[in-house]
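Chemist: Following are the structures in question.
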Structure P
Amino acid sequence: MPMIWGFFTINLVLALKNFLQVFDQIIAMTGGGPGTATESIGVLIYRGGFEGGEFGYQLANAVVFMVVIIVFAFVQLRVLRREEVGA
């Protein structure tokens, strides 16, 4: 396990980022429906901006979402780096 901690760390961070940014799979498969059952944050920003005309509000949502993803990634990297060094 000590030899693969680096790969494990990067894989986990990228998986979290992809999980939070899922958009195209939802649009292609369900379109966010039925109702709002499969609506993610990305779909919500898209619909509010392009279909609802709330461009400024959804831009602010996108910036906050980007900051949240960056904070999650840094926290996750910091915690996993400690595990990597301790192993």
Structure Q
Amino acid sequence: MLRRFLWLVPLGLGAQGVVILAVSSLNALHRPALAMRLSVIRLFVLTVPLAWLGGHLAGPGGIFAGLLAANLLMALVAWEQLRAVLRGR
């Protein structure tokens, strides 16, 4: 189980960093509502449901896969939202 954790979760840490940087950048660009929305979506819409679903379908390894999937999906969403805000400036 530790092996699965060490193979899956670190892959998503870079994606989580993208989300954190996008949220920080949106706050600096005076878009705190969008930044908060992205944070809430990451946690409550993606991370919790995907980890639960993964755990339900595949046990602890599924939880780790759900965390990875949530981080990767949210990185794409956050990146596109930040690009849209920057294009509009």
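All of the numbers you see were taken from the coordinates with simple rules; none came from a lab. Just so it is clear, the model here is predicted, and its values are computed rather than measured. Cβ atoms are built from the backbone, for glycine too; each structure is taken alone.
Chemist: Thinking of P, Q, which structure, once helix-only ellipticity at 222 nm (-39500 (n - 2.57) for each DSSP H run of 4 or more, over all residues; to 500) is computed, gives back -22500?
Modeler: P
Chemist: Taking mean count of other Cβ atoms within 10 Å over residues 28-35 as the quantity of interest, name the structure among P, Q where it is greatest.
Modeler: Q
Chemist: So if we calculate mean count of other Cβ atoms within 10 Å over residues 12-19 for every structure here (P, Q), which label has the highest result?
Modeler: The maximum falls on structure Q.
Chemist: May I pose another question? Taking Kirkwood radius over Cα pairs in Å as the criterion, which structure among P, Q has the greatest value?
Modeler: Structure P comes out on top.
Chemist: Using distance in nm of label points 7 Å out along Cα→Cβ at positions 44 and 60 as the calculated read-out, with 3.0 as its value, let me know the right label among P, Q.
Modeler: Considering all the candidates, the number was obtained from Q.
Chemist: Computing relative contact order in percent (Cα under 8 Å, 6 or more apart) for each of P, Q, which one ends up highest?
Modeler: Q
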